[in-house]
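J.: The structures considered in this document are given below.
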Structure 1
Amino acid sequence: MSHVAVIDIGKTNAKLALVDLSDLTELTVITRPNTVLPGPPYPQFDVEGHWAFLLEGLARFHAEHGVDAISITTHGACAALLDAAGNLAAPILDYEFNGPDDMAAEYDALRPPFDETGSPKLAGGLNVGAQLFWQFARDPDLKARTSTIVTYPQYWAHRLTGIAATDVTSLGCHTDLWNPHKGQFSSLVDRLGIAAKIAPARRSAEVLGTILPDIAARTGLAPETPVTCGIHDSNASLLPHILAQEPPFSVVSSGTWTVAMSVGGQSLPLDPGKDVLINVSAHGTAVPSARFMGGREHDLATGGPYPEATDAAISAVLDAGIMLLPAVVPETGPYRGCTARWIGPEPVVGSAERGVAVSFYLALVTRHCLDLIGHRGTIILEGPFAKSRPYVRMLSAATGCPVRPTISATGTSTGAALLVKRPADRPSAVHKPPAPDPADDRLTAYAKRWSEACP
């Protein structure tokens, strides 16, 4: 197999990428906004809009290049409730909706401790268990209508193959439903009364089956086209490096969420109050992780487009001691509950200096995330932040570790493609570490002052 179509549903955008397995290049990528529909009955994902987009894209990709297999990666904190006919028993809830908070006290009495699940208590529907508890409570007939519960990558796999499953990486993404230490469902599954409804947990690389006949007819793909089980997006970013790198190392996956994952790092007690958690890799192993809404914070703090950073802009921010302190999105991350503020003259929106200051801020929050999970070794950087020179320079200076930005524009797609075929000894697609920067001492001093000024 050479061409893998990767369905990649992120929180901000839905993508379809075609990956050439021979060199892990993306032959083509198409996207659409992941716009949340207002409801009723609650804010929900536009799955039918995505479905039409994906089918059209698959047909185009196959006509232009040929599609040999399909793999799937999506954001976490998301589950789909299917009725006996395999259709949605209720719309798929947007995890940022705060409705579940109305029943937080009742849910807290049921949820297992962090020691069992590695899952911190989070706001809104970020814990899938909280989503289910709230949905069943607000619609008393929903549990009876629900025949099967699947995690989000497997919702799309089910639409393609008709086969229901969950996967260990999505279950291990702060759902409260998984015990990463034992590799099995947590006690919450029985407490919610869904043990007979939640689909079997499978490894991400397993082939669920082949596409349904009507999918083959609509897209032109061969009826025997295989579909993998699917994977949580941060773990898709991690997979190529687990396959190619010797630990210790960490991967920082940037997007709407910035997720730091430590492999072979120092063993530390994890603090769930700082948005630290245990992810589960494609191999089913526990991965200490920390995260914050880095992409969302970037967009809010910059306020719009800005020019590429120049040496002059970087020097101007360092000379003036301009700093943004956390947290721009105070609901999540290691500085949860803190109020953002500027030190020094706030740069004008649209200026290169503002872009630099925000990039420094994001790098330093990332550094704190890495500290919390016992990072050691090289830092491999995935996603949009890999293109930010001030971010990379500050992260390297603040951690004292080499930072290796990845070449791929969508590392999640590459990782998901590797579920189809895992070539042995394939090197990761990374840049060489940058040459030593003469401004490193100034960057290190800036990082120290920033940490001292933080709450």
Structure 2
Amino acid sequence: MRNILLCIAAVCLLVTCKRDEDCNPAVQPIAQTTSPKGVTCEKAILTGKGLNGGSNVLERGFIYMENSTGQITESTTDIEANEILAGQGTKVSIPLDGEFEYTLTGLKKETAYCAQAYVITDAGRSVGYPVLFVTSQEVPPTISIEMEYEKEEGSTNVTITASLDAPGGDDISSKGLVWSNTNASPTLEDGETIPSDLGIGTFTTKMNDLQWFRKYYVRAYAQNKYGISYSSTLLVLFMDDKFIDPRDNESYTVRQYGNSVWLTQNFRHIPANGINNEVWVQQYSGNSVEEAKASDYYRAYGCLYSFGMAQQVAPEGWHLPSDAEWQELELLTGMTPEDVARDDDWRGSTNDRLKADTWEGLGAWSNTLEFNVHPAGKQWCGGAFQNCDELGFFWTSTINDHRSDGQLNPYYRFFSSGVATGRFSDFPSCVGMSVRYVMD
């Protein structure tokens, strides 16, 4: 009986194995070519993938050739490309295990090449579609940094993300972050460094135990034998969401925009020499500071300042923004560089992103940047109050020194009830305008 059972089991096993072979036969392999890594002026790391189709891999590797005369293009068919590479290309095999890649050396600089992966198994041969690439010039690396950073909850540690986008003309010899508290464009000569690995692509770096209200200017760097490259500057800053002016305990909301920190409310400090002396509150003509501060316009719109007073009353550690700092803010609204540069003109249609809800009924406003621009109007040199609840005017610290009439007037920003912002310099410095400050 036992022998009969063993025979039955053996027959079942043979049937099962036969059925498995029928259900899972070995098939043609599949080769894929992926984009080369670490392309320099004389080297490239070819990369690919290979599926064996259930058979034993006998050989795998790449076929490559110089493509400087454009024999193979994006429009070349699979059959045509395979024939060209088979006839003109050089085959290099790689081990059957490990990464599917091969480092080509001795290439010509600034030269086009193409390459394809191949796999050979018991069941057949497969080639991937060719990938085109061009070797580099003899140049430094290309590196970038993300302009947002991740704060670690419950600490003053941050994680910064950067990317080595291309190694340039040679292998990378050093890479990482460089930072400074004082230099907005730190270098390896004058900054503190945090080295990183030498790999291509995205990398993250931690900065620990940063101080409150202290600016950290951070750039990514990478170096090869042809030079050093730096990314744009990232400002890292731990700060409260409010600033309190110690002179009068007035509190202001603050916000970081790019590499600048702005007050996001109109300034309202009244200095010791009192009200209506180059400092005004819209629609108030008296001499009492208490009455001026009790005004609805004071709380909603702050004060109006002459150009000179706007610079004098800046709190310690803050300054009247330059025309360039306003331009940087305007670029964040989506305004084009061409519109930003328009001189004594209306430009763009993006100022709604800066306007608070006090503009309701006066055209577009969204305040998506939470900058809270108000239609506080202006004061004409100690005379009449003008444009209250209609228009907004803000001083910059920059003098326009190339006016056709020779007048040296400051630039200011003019927010209309429409969609455009004006960059003008046609008012004298005695006009009272709203003021915002930027952290030093």
Structure 3
Amino acid sequence: MYRETAEELLKFIEKSPSPFHAVETMKEELLSEGYEEVKETEKWSLNKGGKYFVSRNGSSLIAFSLPQELKGFRIMASHSDSPTFKIKENPEMEADKKYVKLNVERYGGMLCAPWFDRPLSVAGRVIVKEQGRFREKLVNVDRDLVMIPNLAIHMNRQVNDGYKYNAQVDMLPLYGGIDAKGTFMKVISENAGVKEEDILGHDLFLYNRVKGSIWGAEEEFISSGRLDDLQCAFSSLKGFLKGEKNKYAALHCVLDNEEVGSGTKQGAASTFLYDTLQRIILALGLNFEDYLTALANSFMISGDNAHAIHPNHMDMADPVNRPYLNEGIVIKHNANQKYCTDGVSAAMFKDLCREAGVPFQNFTNRSDILGGSTLGNISNTQVALNTVDIGLPQLAMHSPYETAGIKDTWYLIQAAEKFFC
């Protein structure tokens, strides 16, 4: 069961080279399970017992299932984006009249070194105008298209002693020889099935082409790009679809732009979740006080991957709270509220894991090392309810090729299924 789940996760990630593709992949599965798409631009007509989903910006999605009687909400939130490089406007740059490279900028806080010397490509969306309306077309140039070549050690003798990468100098991908000049947007337009001159805008990103793998002495590890946070998004979706969803309104929520602070119309700091909950309330003929009552009886799981103990840097972790691969879901704690877990939400999640029969672990940073944050406490500024921050343990977070345990995805699916009761 662990391997089958891991293989399914790798297929999901391969189909999701950008947040737009991740949402499209989830839409396809939801439609196949009988969910109906509702749009923010239209009035909603919802039925008790109905199954629906809504998206915003093509990169965030909320799927929801309505019970016969609304007692509260069960929400599991994750994010669709990962650190990468975004293609700039007018991206082609000529080098010495012999090469063409692409002008890119960093998106999120990534480990730079692993991006070198590996096949990369481009995915995202382009915007065109058809019959008086703006339309988005997904793009995935499904071949090895570009690479960021390292500078030879002979020309940078101190590189192994530590090197500060310059994003405008070191990190630009090589696209082709000089004959490739002027062809990049043509490649994109052909992939999107539109004319080059019809493209009015684009959101295009680099992605790692190295396929995911299951490896280790007993095949106990899984490695892939974008495990943070598609591993949690995948687990949330699978648990959501498997859960009975009879007692509470169940919401599978995937938001964009977590890696750059969530402060966008489709991020955790936006009103997307609030707007969706309000429209559910109104469509069911309820009022604002009913919403507040339901919220007080609700619980949210914020799922964003966690740091496992590194085998070569064990001293970088907390002395006692030490998560390991394949040993269960990680509950994340922080005294300064980088994570929103408190005593109440931790107790509720531990009880959930025990009911689901899956192991859990605890994570805290070393007290002298600052950690990252996630979408839970940001989302709570818009929709305040009991929330726990959790994740699956992994190594090499924010690398283009991350590593996790083969068992932990299955553990989170079981917990999510029990959560969506």
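None of the figures in this text is laboratory data; all of them are computed from the coordinates on show. Since we're looking at a predicted model, the values are computed, not measured. Cβ atoms are built from the backbone, for glycine too; each structure is taken alone.
J.: I have -9500 for helix-only ellipticity at 222 nm (-39500 (n - 2.57) for each DSSP H run of 4 or more, over all residues; to 500), calculated from one of the structures 1, 2, 3. Which structure is it?
T.: Label of the source structure: 1.
J.: Comparing 1, 2, 3, where is distance in nm of label points 7 Å out along Cα→Cβ at positions 60 and 292 highest?
T.: When distance in nm of label points 7 Å out along Cα→Cβ at positions 60 and 292 is calculated for 1, 2, 3, structure 2 comes out on top.
J.: Which of 1, 2, 3 yields 3, 9, 13, 15, 14, 11, 10, 10, 8, 5, 3, 1, 0, 0 for P(r) over Cα pairs in 5 Å bins from 0, in percent, for residues 100-187 alone, as computed?
T.: 2
J.: Sticking with this structure for a sec: Suppose you compute relative contact order in percent (Cα under 8 Å, 6 or more apart) for every structure in 1, 2, 3: which one lands on 15?
T.: Clearly, the read-out refers to 1.
J.: Now, a different point. From 1, 2, 3, which structure was mean count of other Cβ atoms within 10 Å over residues 228-235 = 27.4 calculated on?
T.: 3
J.: Could I ask something else about it? If mean count of other Cβ atoms within 10 Å over residues 44-51 comes out at 17.1 when worked out from the coordinates, which of 1, 2, 3 was used?
T.: Structure of origin is 1.
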